[in-house]
Structure P
Amino acid sequence: MAAALAVGHKITIGGAVYSSREHSRLTALRIHSALDVPVNSARIAMAPPDGLDASPDDSVAIELGYDDQLDLVFSGQVRRVDYRIGSLTMEAGGSFHKLLAARFNLLYEKSKAGDIVSGLAGLVGVPTGGIEDGPEYPFVALSDGESAYQGLRRLAERGGFDLYADVEDKLVFAPYNAAETHPLQYGVNVLEARVEAVNPLVTAAVVCGESPASLGQGDDAASWLAKKDILGKAGDSSGLLARRFEPAARTEDMAAQMAEAVLAGLTEKRVCSLKVLGTPPVQLGHAVELSRMPQESQNGVFKVIGVEHRLDGRHGFISIIRGREQ
């Protein structure tokens, strides 16, 4: 009989290290990240509180795994510390809170999307990881009527990109291309699963741009008196149509690209919600492949759109994974 693997963890808070085999005081841990939630978060409960020293803005790094094989699952800073007689609870978050708080009035001309993202991240002090160039826009305006995060999120949606912080708390701005696919099997590591399939509501998208009076000059045109509508279409227009107005779309090709991205973001596809044995390697930007499920229709490959890791005495070590079929 194969030996059972022991759940392992390593939590670094400031300069202090608490590991499962040495100085662990961990009683409960929950880590959450998702594409539709801007800030990665962690909640750490430790006991006893004597001798523990944690303050807001202390750096936090959390690794989870089995035996000595640990994977980084969270990086951030302490946001809140709750001291009690028998325990200490910390709430930590990633650096995207800076993007949520910042507001700017900025105008970018003839700039690539990736350059705008890198520049804005530098302004607020968010570290960057994988940033791809993306399309070049004749102009992009950011207003203080919305947060910097909302402006970057709109920029990502225009080009069909993902915007999130990775496990090192570095900003990622890139189209989805699974860096790794993790096999999950019913009866092996899948404890619970729900796979939903729905009929698509939105079947087409139209992006309306602005056109220069000097039609044919495209991005280099100076005049803004409309002479011909710039429209980009994607999908089957016989169904429900989504319309978007994007002033940055000055050519039909750019409007069509934006329409494809809008339709991809709105089209309903299969989604899954999984409870699995603790699987720390799974992260945003990856995929999971479901197999050997009770029904064949539940099998498939899903983009990871949310990950939650839980470790406590009641539930043990489990991961909650949300996925979306591409």
Structure Q
Amino acid sequence: MKSEHILSRRGFCLCCVGAAGFAATGWLSPRAAYAEARGIVSLIKDSAAKSVISAHKLRNGVTVLEGSGGNVAVLSGNDGLVMIDAGISISRKQMTKALADISPEPVTHLINTHWHFDHADGNSWIGTDTTKIIAHENTRKYLSQVQRVEDWDYNFLPLHGNGVPQHVFSNEHALTLNGETLALKYYGPAHTDGDISVLFSEADILHVGDTFWNGIYPFIDHSTGGSIGGMIAACEANLLVSTNNTIIIPGHGNPVSTRSELQGFRDMLVAIRENVATLKHQGRTRDEAVAAKPTAAFDAKWGQFVIDPAFFTRLVYEGV
């Protein structure tokens, strides 16, 4: 398998760009990195256009599709296909084939874990008059308007027509499809302020979206309400509803994960938050905090992709 496919799937979808920028210039500020990339969103889409989509069959008719932005879960059965997240539209050809390999049934339900384009851009082609798209009310808000992500230095255009979620909720929502009870729950502000989890109750599979990045430092979107404290709170909520038998699907990274790996992610976030908060409370500037390397104990495992140690320190510093 080509390395570009591994990077685009297993890391954040910016990895191919981040690795190139790192090799050429060392750690860059977020804005400098994106300027160096000369159009980051276009490059992400170009990567998704070439990426192979891999299917990981789990249990009770649930499959994870890896390769189009965030990890996508699909539940199959007589009620049609139920998707958790939609990936990037430019992957439509590969995604269509992957879905057909699971079942010839149409997509009848699509649930967005949050609004980011690597999870919801595919709404635009998956959404039809007969597809019910469900999301938190804040996700619909962001998908319905021009939305800026400051750390990406990018303004996203709104989705139109059937791609915009028409069925929204504020706290919890449940539905029964294909023999599974799907429990949707709002975290409160976490990665964004529209993140939800999806629990396949009978299968004991939990899709946690971008509140968990498996083996990778996460992006935290302060532009739409994210924070390090919210990420930690979301991890703790996920730990409370899972057991050692629960299959956990993260937003990015290896798509089939465990409660133990989630616990390690949560512990890493807590330790780095404490380190960065201590520096900030000592009066260190953001650049001084970066220079102090408060993530050093974790970089070998978590800091090998585009959210490098310096970038992640800056994100945490903003939220403590």
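Please treat every number below as a calculation from the coordinates, not as lab data. Fair warning: this is a prediction, and the values are worked out from it, not measured in the lab. Cβ atoms are built from the backbone, for glycine too; each structure is taken alone.
Brief remarks on what is shown
- Given 2.9 for distance in nm of label points 7 Å out along Cα→Cβ at positions 51 and 259, calculated: source structure among P, Q: Q
- Among P, Q, structure where distance in nm of label points 7 Å out along Cα→Cβ at positions 99 and 139 as derived comes to 2.5: P
- Identity of the structure behind -11000 (criterion: helix-only ellipticity at 222 nm (-39500 (n - 2.57) for each DSSP H run of 4 or more, over all residues; to 500), calculated), options P, Q: Q
- Identity of the structure behind 58, 40, 38 (criterion: Cα extents along the principal axes in Å, calculated), options P, Q: Q
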